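Got some structures for you, see below.
Please treat every number below as a calculation from the coordinates, not as lab data. This one's a predicted model, so the numbers in the text were calculated from it and none came from an experiment. Cβ atoms are built from the backbone, for glycine too; each structure is taken alone.
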Structure P
Amino acid sequence: MEREPTRDTGAGLPPGVSAGAVAVLVGANVLNNRLAPRLAPLTSAAATGALLVLARRAGISWSELGFHRRSRGLRIGGALAAAVAGAYAAGVAVPATRRFFRDERALSLSRARALEEALIQVPVGTVLLEEVGFRGVVHAIVARSHGHGAATAVSSILFGLWHVLPAVDMAAANPALSRLASGEAPGRGSGARGRRPARVVAGSVVATGLAGALFTELHRRGGLAAPAMFHVATNSLGYLFARLAPPDPASREVPAPNR
């Protein structure tokens with residue numbers, strides 16, 4: 001049997017740990033989304049290492065961070081990844097939903113760049129930092145003094161706010177999905193210029209915050225492995241299915257490059 005995580009919820013943490021963790025995350029977010037997006041794997045790996053050092057020096061155990069239940073986490077994560085692939089395949093096959101997969105951020109890439117995004121940028125540049133940072137370090141810091149419920153709320157809210165900058169990009173790159181995020185009818189309509197960016201960002205923050213709560217529950221059941229595999233599947237498979245989704249006949253889309 002796999003050993004249950006040990007948690008010392010009565011022990012306090014040194015001052016400045018929470019502020020330090022937030023500072024690392026904010027810096028990585030700006031670098032990855034605005035200043036040096038192609039270097040996201042390096043930035044995220046360095047930020048992840050800094051967060052782990054910060055947490056361990058503060059006395060947080062590996063189990064509290066989510067490095068436990070690996071076998072169970074792999075089983076849960078593998079099953080969810082397969083479910084994502086099935087759901088995406090169904091979504092691309094149905095004309096009413098395939099427009100949500102036509103994301104210009106994926107379609108504008110060459111085949112080599114799409115593979116880089118799916119196999120390197122997403123797993124290392126995105127998922128590694130987000131899972132260790134929010135489900136691991138932030139959750140463990142808050143849980144020490146306020147319990148699991150408060151830790152889930154705080155880490156999920158911060159995870160939603162983490163997606164403000166990506167949501168701004170999504171508004172232009174995926175009109176159908178951004179209409180859905182802003183609460184508008186997902187049918188054909190005006191482009192991103194006709195919508196209020198604030199509504200798209202707010203809708204994305206709420207949606208990703210709720211996703212963060214789901215990932216946190218997966219973390220509770222299967223350690224970091226479960227949400228990480230699910231997270232990689234939802235993001236990386238998006239690049240594949242964006243290229244598989246047939247263009248909307250009513251649009252003037254150019255087929256994705258195959259370079």
Structure Q
Amino acid sequence: MNIENLCEFGGIVHAADNTNLLELPSSYIENLFKDYHLLLFRGFDSLSKDEMVAFSERFGPLLKWDFGYVFDLQIQENPKNHIFREGRLELHWDGSYLGPEKTPKYSFFQCIEGNDFEGGETIFCDSINAFEDSDDEFKSKLKAANITYQTERKAHFGGTLSWPLVCPMTNDGRPVIRYMEAFNEDNEDINPIDVSVDGMDRLNSDAFLRELNAHLYKSKYLYQHRWTKGEFLMFNNNALLHGRNSFQSASDRRRIQRVHIL
């Protein structure tokens with residue numbers, strides 16, 4: 001295999017003689033995750049949904065949703081949830097409303113149709129370094145904050161939950177920022193997420209959350225991925241937050257499939 005750096009926290013795995021992703025040893029991939037939080041696989045053969053499940057099962061049990069194991073993510077007409085519309089998708093971690101026991105360790109994606117246009121890029125945020133690089137005063141604020149989220153369930157997630165803003169990363173114990181971004185104007189008319197800091201009045205809570213948003217969107221913590229048909233992407237859901245840029249046009253389309261690994 002040929003490996004090259006993709007970003008500060010990601011690497012690209014290029015297929016060599018063997019282009020069957022199912023034959024790539026799981027131990028080899030797990031070892032790569034010691035150095036990277038995100039892996040992009042290029043040059044490999046496409047996988048059916050059953051093959052995506054088979055590949056993912058080698059890394060742990062899978063999270064089964066109402067729709068099954070494989071989630072088709074594509075823009076829809078008149079969607080009930082903002083993840084299926086053209087607007088921006090806030091930074092978040094997957095499985096948030098299911099609780100700690102069902103928070104996926106990895107998310108595995110296959111790109112069925114890419115976006116060879118500006119807009120619709122998936123954004124990844126390095127929440128480990130976003131915490132570690134903070135000054136002592138801001139770290140103290142982050143560690144003291146407990147956040148409550150509320151949204152109506154209109155797709156496969158929703159409800160009310162409360163999480164510490166800073167949590168230990170499950171595989172090595174390092175602290176990470178676990179957060180669903182507040183103030184996404186693009187979802188206010190469908191199913192807005194109310195985000196508040198416990199124990200703060202709304203004015204101070206909003207001020208703190210806006211400061212946090214600005215910190216997480218510093219370029220040194222971000223990688224923006226424009227999808228190419230046929231590639232695969234796997235990332236550590238405990239180390240990275242992710243979101244999506246808005247599409248530039250209602251006619252822009254890309255389709256990706258996802259499996260969650262516990």
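Miscellaneous remarks
- Given -20000 for helix-only ellipticity at 222 nm (-39500 (n - 2.57) for each DSSP H run of 4 or more, over all residues; to 500), calculated: source structure among P, Q: P
- Test item: distance in nm of label points 7 Å out along Cα→Cβ at positions 23 and 247 calculated as 3.7, pick one of P, Q: Q
- Entry that produces 35 once relative contact order in percent (Cα under 8 Å, 6 or more apart) is calculated, selected from P, Q: Q
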